[in-house]
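Take a look at the structures listed below.
What follows is calculated from the coordinates using simple rules that are stated; it is not laboratory data. Computed from a predicted structure; not experimentally measured.
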Structure P
Amino acid sequence: MRAALLLVLVACAGAPPRTVTVGIDLPPEVRVAAWNARERWCAAVGYCPELVAFGGDGFVRVRRFGDDWIAAAHQTRDLIEVSPLWLDHDLTGAMLHEWGHFGIDGEVESSWLMKARHADEADFPDVPDPAAIEAWCAQQGCG
């Protein structure tokens, strides 16, 4: 198991995507993690974008990063990338964190989910915590 899990994040601006492309060509682990993240943010704050096979406002894709410690990254306000080196790990927590950046600008150190660093993939919560929900609602409103 890796000693540390680093997430690279760039602040998101504006409204979150209304549709998110989760292509059928993505590995099943990535599609499941994206579905889980959508469902959990939907339940927590009412952010329930439609998942589409192509043509969405937001995107999930697999790309190798220069740093093997990175499991997933939110590169722009509408793009989540997942490293192929992490496909044998449970990606739900990392995807849940990155999905949060569709609506949360920056890190939330008081949030177990949305803080900058986690020890490993098992360190992530499996639902948005109160501090993450508060940050989302402050920046996007809650539905």
Structure Q
Amino acid sequence: MRVLMTLLILSCLLCIVSAVTGVQAFAADSRTGTVVTYHQGYGRLYALVAAGLFAVAFYGIYRRSPIAWKLGWLFLFAGVADFVFEAWLGLIHQPYGWVGALAATVVAVAVAIYWGIWWKRHREYFTLGAPRLAGHQT
């Protein structure tokens, strides 16, 4: 769980940096070099909302809140659904794009099953009486 909490804090910090600087993404292009994309419209606000979600998720896991375990399932399924949707949206209009979209769907389901099994095995972490992290007081 420490790795997950570290990733959540890192994601929170990166979203805050993105909101403050306005930088949305970096991309390497062989013709023009590095391309920087900046937020448009409400992009900075969305970055702050994402930072808040990551911070709340971190706190829920840190405090071993049972609702955090349940919401973990929601985030897992929402992430997989978003990935599959974006894969189909980006690939379906290309020649034989349905093959890539179908492959992305199969891989996404396999990854979701793996992480679902991992998340289910950590259910006891969120129950009362479970061993605590070193130095963690309730």
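Supply the structure label, taken from P, Q, corresponding to mean projected area of the Cα convex hull in nm² with the calculated value 11.2.
Computing mean projected area of the Cα convex hull in nm² on every structure in P, Q gives 11.2 only for Q.
If relative contact order in percent (Cα under 8 Å, 6 or more apart) is calculated from each of P, Q, which structure is the one that comes out at 21?
Of the structures listed, the value fits Q.
Name the one structure among P, Q that mean projected area of the Cα convex hull in nm², for residues 68-115 alone of 3.4 was derived from.
Structure of origin is P.
Where does the value 12.6 come from, among P, Q, when Kirkwood radius over Cα pairs in Å, for residues 36-91 alone is the thing being computed? Display every interim value, and only then the final one.
Values: P: 12.6; Q: 13.3.
Comparing all candidates, it corresponds to P.
Using the calculated result -8500 for helix-only ellipticity at 222 nm (-39500 (n - 2.57) for each DSSP H run of 4 or more, over all residues; to 500), pick out the matching structure from P, Q.
P
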